[in-house]
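S.K.: Some structures are shown below for you to check.
Just so you know, all these numbers are worked out from the coordinates, no wet-lab data involved. Computed from a predicted structure; not experimentally measured. Cβ atoms are built from the backbone, for glycine too; each structure is taken alone.
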Structure I
């Protein structure tokens, strides 16, 4: 197939990503994008696009509902991340107003770039079909619907890698700088860049652009984001590394791509990028909650390296990647970012919102967890068109005796754990809402048994 005949596939990849976003246009925000990244984007627009949109909550947030949540009690924290993604979100929420639609519009361009980028990367190594394999990779499909810092990374990184393969150093410099200023792990692009420069036997100072970008950010801001948690010694790190390798190479049917594993050697620069990405995130707190009752990971951190690996391995037999669709909506032991489970949970909460509003207006004492409460109180989150009020919020620290007989407690498949509030007493289920593996249940609480 000639280059001319392959070219349309890249456009189709971008169009597929956009179509996916349009199909899920009303999918609400969830987790970190709901708690931190979108509020920081709204704040950036309101505050004139500062280097760090932190401090008091944005004016556009419903302060009464927000201050009831422990996550927002201290305002928006400065996590040390670069500002470009917050500025991008803030541009749309300032011009169009803070709403789910303005946030989704901000996501369209990076989503299209991600879909087109991995297809272009597959085409660059000889198979556009291998690039389409990412569309059967559940973490990638979930990330297209989540406006977190990792979305611009999957949009930029495949194009930066293509620039390296094309020896287009100026293009690589621009793309890698922007990647780092969206989220710091973009600095790992320096590894394949140095390898390409070494293969050329030339001094390429532009290969160090990712390091320069990170250094500039550190100088301007004064410090950078810190690891969530470092390994618990060598054994702890090995456990995390094995889990990362399992997620990348085995989970969700990716073991079916093993026939293409030898092809990683044919593209050492791309393979080196994927490998260093895996090792890096096995070190910097990927399993930040190990040893607690809430054992969830941040699978989205792995997505750039995971997608590059999938494209490389799918080069041999792209059709095998299609088995990944079987896990698209399945709840994963590695958390709600590994599939559409997190998005489905938000949709279940969206379905429950009118019923909750009816109950609170009727004078019922309704308890919801902090994750659900955040969406109910902020219309831009997409859970409810107008803020729902009158409910009480429970967190992991809420004592069981705060729940009185006759109270209604909303339990969710993912979110604030409600186990201690529901055990040891009679209860009757009033309503339930399910979206694939995600669900919300409303319980009428009885007396302590």
Structure II
């Protein structure tokens, strides 16, 4: 290191005093208005991740380096010799040489990357990191969501070639997925990725993942399908389709601001604070609900929609109320069992790309709309079918679906059990 320093010093001695001054002025000019520690900090305060920068254990050292850098430039411009600058600024000759060739301390590079315009509101958020200390593609974002206008404010800055409503649908679906099935691995210090893994048991899961990628790209965030996970596990014996987004600070912002999760909180164990979405327009609430249900929803032949949403059941119940859908908490999930609410859920539709669930829900709708018109077991054919299948051990939900498939008549699962108990002799059960 000492040899390198001496070598660098020897190179610099070959430069004329005028050349050293010229280089110093050139570097100084490239700083714009960032000519003091105060100006650097003022710029950094407009950065959404300023608190992250400050929490770095090297923050004081970084500030000190900026001070040494600025002082060495000022002395160089005055024509002071290198050995005197090195002694005055407590840096090596090599460091001074590097600075005159255009290298800069970390915080100076970061501050220069941040737009110089003072935000009228919010903070500057980069959509991606190019290289070390080089965040790029900035947008302005609020530090909390007060109302839906804050969402519009962000979307209007993203991909201006796409209609606003299209972006609203994209963001709503993405946030719904973030609350459900998406993993959110950390990327760089200020970034997250979105990783989606869905069982290969259902081919229609491909449509969910591919559509999610399109939604990300609508907002100028890259996402793609990656190699399937072919490891067959007891929990998932079919393997998994997989998709992943690029590492982006935008996903970190979605988690911390739109879902209001704290630094170490995760959707699996911690409640989100998303009351703002209850007053959002239908287009956004609908897309959010579809993202949530494509990820964590299911439809059952017991005339039941189930949304696995622990620990956010109360929030989901309130969300469904905005569609006039009645639901209730059942363990870790929220369930919809009311006939009118099931019909409303189908009309949304509550599933967007989960085609298998859509088919099941549509059949439930047909069963509701074509009910058995009189009392339990009044149709002898249906009565016999119920008794036959019950004796074979089939559950009421499966029997209800089988009767609809054969006779085109909807019999509620609760009626199946009542019919069996009414018309079968106790000794035959």
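S.K.: When Rg/Rh (Cα atoms, Kirkwood Rh), for residues 88-263 alone is calculated, the result is 0.99; to which of the structures I, II does this value belong? Kindly include the intermediate steps, with their values, before the conclusion.
M.R.: On the way: I: 0.99; II: 1.08.
Only structure I yields this read-out.
S.K.: If distance in nm of label points 7 Å out along Cα→Cβ at positions 144 and 160 is computed to be 2.2, which of I, II is the source?
M.R.: Numbers: I: 2.2; II: 3.1.
Considering all the candidates, the number was obtained from I.
S.K.: Relative contact order in percent (Cα under 8 Å, 6 or more apart) computed as 11: which structure among I, II? Let's see the in-between values first.
M.R.: Details: I: 17; II: 11.
This value belongs to structure II.
S.K.: Oh, and also: Have a look at I, II and say which one yields 39, 24, 21 for semi-axes √(5λ) of the Cα gyration tensor in Å, as calculated. Walk me through the intermediate numbers first.
M.R.: Numbers: I: 39, 24, 21; II: 65, 20, 16.
Attributed to the structure labelled I.
S.K.: Once mean count of other Cβ atoms within 10 Å over residues 16-23 is calculated for every structure in I, II, which label goes with the largest value?
M.R.: On the way: I: 16.9; II: 14.0.
With respect to mean count of other Cβ atoms within 10 Å over residues 16-23, the highest-scoring structure among I, II is I.
S.K.: From I, II, which structure was distance in nm of label points 7 Å out along Cα→Cβ at positions 216 and 408 = 4.7 calculated on?
M.R.: Working: I: 5.3; II: 4.7.
Answer for the origin of the read-out: II.
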